[in-house]
Structure 1
Amino acid sequence: MKIVFLDRDTIGPTVEITRPSFPHEWVEYGKTAPEEVAGRIADAEIVITNKAPIRSETLESAPNLKMISVAATGYDVIDIPACTARGIPVANVRGYAVNTVPEHTFALILALRRSIVGYRQDVIDGEWEKSGQFCFFNHPIKDLAGSRLGIIGEGAIGASVASIARGFGMEPVYAAHKGSSGLGPLYTPWDEVIETSDIITCHAPLMPATKHMISTPEFEAMKKKPLLINTSRGGLVDEAAMVDALDRGLIAGAGFDVLTKEPPVPDNPLLNVMGRPNVIITPHVAWASEEAMTEVWRQVIEHVERFVDGDPKNIIGR
């Protein structure tokens, strides 16, 4: 059985890339551009991918393909309806990021809430010596205790973020789905979360209903001028609208680990503001603790082995 791994470089170099225990042919690529996918999976029976896209037209070039194992929870790089139509099951990893993403989320929150980036740069620039006293006050500092944290996304990661928030003495609230009502006592109305949160953090999947769910109308409704954090998926927030919100003082700052296009394209508006002390952009690494990446790969191989054994697991849509 031929197994093709399209983008090994998306798994950290410290992670051991174990292989299935059954007899197989293993072909591995560091990275695969979209236009290279069809050729590389043409005779594959199992494909492993993290971010290399597999679309309907690509599947037409892979008549032997029997299964796809995604090395991530998000599967927007896969044309699921096309796979379903061809009887190709797609398995994704789940539950691996309940520590790493929430911890990265709070690293961004704490750094921004206490202006760590700005003060660090001031010290490098000699501002401390110039101040002539034991401290100085170039940037705002606020505690987390007593603040409201609006969480968009009520899955395992959102729940873990809420748990950490309670430890800091914050009030976590889950936003009702935008445009929905009557979802039950777990949820706070979308508009209320937008209007009253001191910090808003995104942990939702990217789909047509969630694309640009935070844009100019939401920014203009943010009465508390919150921090906005996104460690979920690029595209949930309208990036141009967010830059405008920063310029207009509608939000206090932004911490993003994900962008609409990754790596960023030259015309991404966020590139013009990432040097500001109230903006932090990290390169989609919230998921990438060594512990989490090791678990990702364990699940990827488990899914392949269980499929071959006739006992598939974590099949999308089942």
Structure 2
Amino acid sequence: MVKFPAAQQVSRSLWDQVRQQTSYALACGALQPIETQYEFIEQGGMRFLVRILANLARKEKAAQRQVSQQPSGQSFNPFLPYDPDLFVADLTPTHLCLLNKYNVVDHHILIVTRTFEDQDTWLTLADFQALAIAMAEMDGLAFYNGGRLAGASQRHKHLQLVPLPLCPDGSPLPVAQAIDQLALAEATLGHNPNFPFGHSIIKLPSGWLSQKVTAGKILHTAYQTLLDCPGSHWAQSSQPFPYNLLVTWDWMMIIGRRQDHYQSIPVNSLGFAGSLLVKNPEQLALLKAIGPMTLLQQVAC
């Protein structure tokens, strides 16, 4: 088998590069998708997508094996060095794009800093410049798990991007439908009264994606506006506060966090987008008893 070219700048469509590298990584075994089944659960005016993992054990065993191979006292970092078979493209001098090794959603990519930066730190202009390049090439949902309590599984800073539609049946992103009903004006902060957790939403300026030179700065400015939201938990904290960030072509939303799970069910940024993961039928039954919106309320500020 002929290997596809590895290191290359984003000159061809990033989407083409993602699909090409996905085909190669699947063929050589570097990419190991986790199969799921799914169903929908409604609560609080939102129709939540719930995926039931079919084989999480493979991922957990691989993680344990990686940890055991590390020298004593050192934590495992999958991004230093990264697996070249998962490499998609160089985005900027500071960031590169990788495939998510254990993906649940097809063509799930990671936007990773070249040198180590902590996932607990605030995002920077350089982070958003790399994100803007990726989002200009892929219509998707970008997200960031800001720290362990926000669902981050790796300390090395990385944003994530999954293509839309997120729902396997092609239906719209659940949280997007709720936000669209607010009819927010551009560059203004808003809140959805039906969300029982601390959050802020900002509508992004129309046409920002076409502003190649300033698109990253536009995203960074929107992010700073969310961080400065009066009365928010994160604005009142002098240190980086655990939070989840969601970004689409139309809006950005931040949610403060206080714990990474509730009653054994973990929650990361995708949960607040309306997409939750459970490990087995027992957790699915528990989620139905709790209710998805109640689960989000319990893990958020």
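Match the computed value 17.8 of mean count of other Cβ atoms within 10 Å over residues 36-43 to one of the structures 1, 2, and report its label. Considering all the candidates, the number was obtained from 1.
Could you tell me which structure in 1, 2 was used to calculate mean count of other Cβ atoms within 10 Å over residues 20-27 as 12.2?
Of the structures listed, the value fits 1.
Looking at structures 1, 2, which one was mean count of other Cβ atoms within 10 Å over residues 148-155 calculated from, given that it came out as 19.2? Answer by label: 2. Source structure of the calculated read-out (FRET efficiency 1/(1 + (r/R0)^6) of positions 212 and 276 (r between Cβ atoms, R0 = 30 Å, to 0.05), 0.85) within 1, 2: 1.
Looking across 1, 2, the calculation of percent of Cα pairs over 17 Å apart, for residues 156-267 alone that yields 55 traces back to 1.
Taking Kirkwood radius over Cα pairs in Å, for residues 116-195 alone as the criterion, the highest value among 1, 2 goes to 1. Thinking of 1, 2, which structure, once P(r) over Cα pairs in 10 Å bins from 0, in percent is computed, gives back 6, 24, 29, 22, 13, 4, 1, 0? Computing P(r) over Cα pairs in 10 Å bins from 0, in percent on every structure in 1, 2 gives 6, 24, 29, 22, 13, 4, 1, 0 only for 1. When log10 I(q)/I(0) by the Debye sum over Cα atoms at q = 0.10, 0.12, 0.24 Å⁻¹, for residues 28-131 alone is computed for each of 1, 2, the one that comes out at -0.40, -0.57, -1.27 is 2.
Each reported figure results from applying straightforward, stated rules to the coordinates on display, with no laboratory input. Worth saying up front: this structure is predicted, and the values here are computed from it rather than measured. Cβ atoms are built from the backbone, for glycine too; each structure is taken alone.
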